[in-house]
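Rule-based calculations on the coordinates, nothing more; no lab input. Here the structure is a predicted model, which means the values were calculated and not measured. Cβ atoms are built from the backbone, for glycine too; each structure is taken alone.
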Structure I
Amino acid sequence: MAERPVFIPSTKPELLVTTRFVSFNWFSGFSVAQKQRSIASFHENITHAIHKDKILEISSKSLTEEGVEASAFNLMIETKKYNRKFSVECAFQASKVFTSGGPYVDLLERTSREAKKDERLKNSGRLIAFQFYQNSWPLEPKTLFYDWLYINALSKNQRLADAILSYECFTDIEFNHEKSINCQAYSAALYVSLVKRNLLKEALLSPESYSEIINQYETDSAHDNFSNKPKLL
């Protein structure tokens, strides 16, 4: 058995996203088939536990095309000003600033997998901030910058964004809440919540506007339980 979080756009006025943990049968192995068996078990148990059946797995192992496309490895950011195109994953890794190096902007030219595995990200000291073009982002709140990158990229892909709005909750089988903090499934749920509250347009005006909106809301206790522990970003 394994346990993973499912992220739900919240209907509570004080929350944007609700996090619930659900246990399911884990099928060991690295093949896509084994991952998809785990996803199927996870989603079946989510339906039983929280009575939702419109569930989207967001990862490269997703059983749906939109779930694969919405993966941070595949979701692309296009900058009109600089005429560049790169994945959310590459943008996130290329923005990391450490005590002894970074940001390593050359990672924008790499594949998502190459960017994530770059040795400099492990050997440059402690992470202290994010720098994305002219904007500097703090480490707290912990997922603020990653979510902003993801939401901005998704908002510019109308077809995919519309598909995601048809789902009730989101999962990522690759996300281990005991080791990591940022999660594309959480970011997708946050996007849906902002749309449903008519806050998306204001949130996309600037990093400052986005931060102000996000900081007005609480995070639920389940999400705090894993996001407040020291983990990999």
Structure II
Amino acid sequence: MTEALLEVEGLEAQYGRARILHGVTLSLRRGEVLALMGRNGAGKSTTIKAVMGLVPPSGGTVRFAGTRIDGREPYEIARLGLGYVPEERRIFSELTVMENLAVGARPPRKGAPVWTPERLFALFPNLAAMRDRPGAAMSGGEQQMLTIARTLMGNPGALLLDEPSEGLAPVIVQAMARTILALKSEGLSILLSEQNLHFAGSVADRAAIIEKGEIRFEGTMAALKAYDTLRTRYLSV
């Protein structure tokens, strides 16, 4: 069994008095794509944000590359090599593509892929044609690609992707799937939150299903696809 790079055990989180996560436990292995799946409000994004420190965990532990990261600030977690791509595509709209990439640049990390603008332009050909275009003048799909590219400029060892296919045109969703598979081929470990079973099935090795802040299933995508009752109970709308 491949070594776990990201280990989440008994994770709890809340907004004010509202408790959202109830002991979430999952693991991301080196070089794999793990899809965290569930309906709207199930706790997917909260899990991602709690791992990244954007929502302070109220219980449990999170370890990345053997280092405990729960309770640390998001910038400290990012410096350890955990990249985060938010659902909201928080690019710098006044800055150009090249300037956005420059903001995310960090030194190479041992054991992680090394990214340069030219390597990223090969991965995202659309961005190569708009190097001097401000972020505000880009489509939603182009902004999503730029957000991922800017995060990769930090040379992370693992990537957290929050709803990468949400709100994108089908042709862009297909391009996003190809991108994730290309990143996996580079050895990058990816935890993505996702509702779209077809999309998740095209990129993920394993899936974890979350419902009401608790993990209900963790296993291979093949096992999930074969488990009709489970899909109907936790993923159907």
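For structures I, II, which has the highest computed value of mean count of other Cβ atoms within 10 Å over residues 56-63? Result for mean count of other Cβ atoms within 10 Å over residues 56-63 over I, II: largest is I. Source structure of the calculated read-out (relative contact order in percent (Cα under 8 Å, 6 or more apart), 23) within I, II: I. Each of I, II could give distance in nm of label points 7 Å out along Cα→Cβ at positions 40 and 200, but the derived value 1.7 comes from II. Using distance in nm of label points 7 Å out along Cα→Cβ at positions 8 and 216, single out the structure from I, II with the greatest value. Once distance in nm of label points 7 Å out along Cα→Cβ at positions 8 and 216 is worked out for each structure, I has the highest.
Starting from the value 0.75: which structure in I, II was FRET efficiency 1/(1 + (r/R0)^6) of positions 48 and 160 (r between Cβ atoms, R0 = 35 Å, to 0.05) calculated from? Corresponding structure: I. One of I, II was used to calculate mean count of other Cβ atoms within 10 Å over residues 104-111, giving 12.1; which? Considering all the candidates, the number was obtained from II.
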